[in-house]
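Just so it is clear, none of the values below were taken in a lab; they were calculated from the coordinates. All values derive from a computational prediction rather than experimental measurement. Cβ atoms are built from the backbone, for glycine too; each structure is taken alone.
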Structure 1
Amino acid sequence: MEAFLTDSSPLVALLNRNDAHHRWAREQFDHVPCPVWTCEGAIAETSYLLQTDGISPWSVIELLEKKILAIQFDLSLNIDRVLSLMKKYADTPMDFVDACLVTMTEEKSNCKLLTLDSDFRIYRRFERQTIPLITPK
């Protein structure tokens, strides 16, 4: 079964009606099966970005409560891979959340990642495979 993962950028766009990608994010979350998987880092990043935009930082937590999102990542089991990816892509640079999400795509080979971050076009899972992405056209 195909899994859908999300970065923080589509979550911010979904929850912020003033975001340039709000409509795109709404369409994606209306059409993908829930829950959409993410990591705790993306939740923290989304909460922070929402608060900076004057939006309730708990809005993203409510998506977890409503089972629109689910956390499907355990850093303690993947610390070596996350660290390896961050070091490999240090020149990009790859942040912590991106490393967790790339690792998640390796754990679930049949998946697609919702993102607005163009760096995911550079990153490779399993060292050579492109990451299946859902991005705005």
Structure 2
Amino acid sequence: MASWREIDRMRKVPAEFRAVAQRLLNLGAELTDWESIFVESICNDTQTKEFTTRQSEKLLQIRDGYETTTTFHGFSVEALLDKCWLGRCDLSESQEQKLQKMRERSRVSVRRKDAGFLMHRARELHIIEEEFAN
């Protein structure tokens, strides 16, 4: 999930805002009809000098649902996934199932929206210490 700092920063920089929208279109992700219309409207809007907080929040929420990352806060996603998988018996069944689905998608990357879940499980399993996870 995007931080309020990132949401506010993005809405004030229209070129970067449009670049994120264009990157989403270029991903070829299976956007919903609403998401597709919204993202295309951002790409086609060359007049807006500052977007609203809500527009920024929605665009970053869409981005987090489709873009993947291989590192998060300096940690390798691959290493965290492997270590969390080894400790999965100490997780709840639903957490284990979510971890399994993440590994089935990819063993080296996760969607941005799942990175927080992975970090929480790594802290819970004492793979990383609290002070290093923020």
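Identify the structure, out of 1, 2, from whose coordinates FRET efficiency 1/(1 + (r/R0)^6) of positions 12 and 84 (r between Cβ atoms, R0 = 41 Å, to 0.05) was calculated to give 0.90. Could the numbers behind the result be given before it?
Details: 1: 0.90; 2: 0.65.
Label of the source structure: 1.
Distance in nm of label points 7 Å out along Cα→Cβ at positions 44 and 76 computed as 1.6: which structure among 1, 2?
On the way: 1: 1.6; 2: 4.5.
Source structure for this number: 1.
Quick check on the output: 8.1 is mean projected area of the Cα convex hull in nm², derived from one of 1, 2. Which one produced it?
Answer by label: 1.
When mean count of other Cβ atoms within 10 Å over residues 4-11 is computed for each of 1, 2, which one produces 15.1?
For mean count of other Cβ atoms within 10 Å over residues 4-11, the value 15.1 is produced by structure 2.
Once distance in nm of label points 7 Å out along Cα→Cβ at positions 52 and 68 is calculated for all of 1, 2, which comes out largest?
Of structures 1, 2, the maximum of distance in nm of label points 7 Å out along Cα→Cβ at positions 52 and 68 occurs in 2.
Consider the structures 1, 2: one of them gives 1.2 for distance in nm of label points 7 Å out along Cα→Cβ at positions 92 and 124 as calculated from the coordinates. Say which.
1
Which of 1, 2 yields -14000 for helix-only ellipticity at 222 nm (-39500 (n - 2.57) for each DSSP H run of 4 or more, over all residues; to 500), as computed?
1
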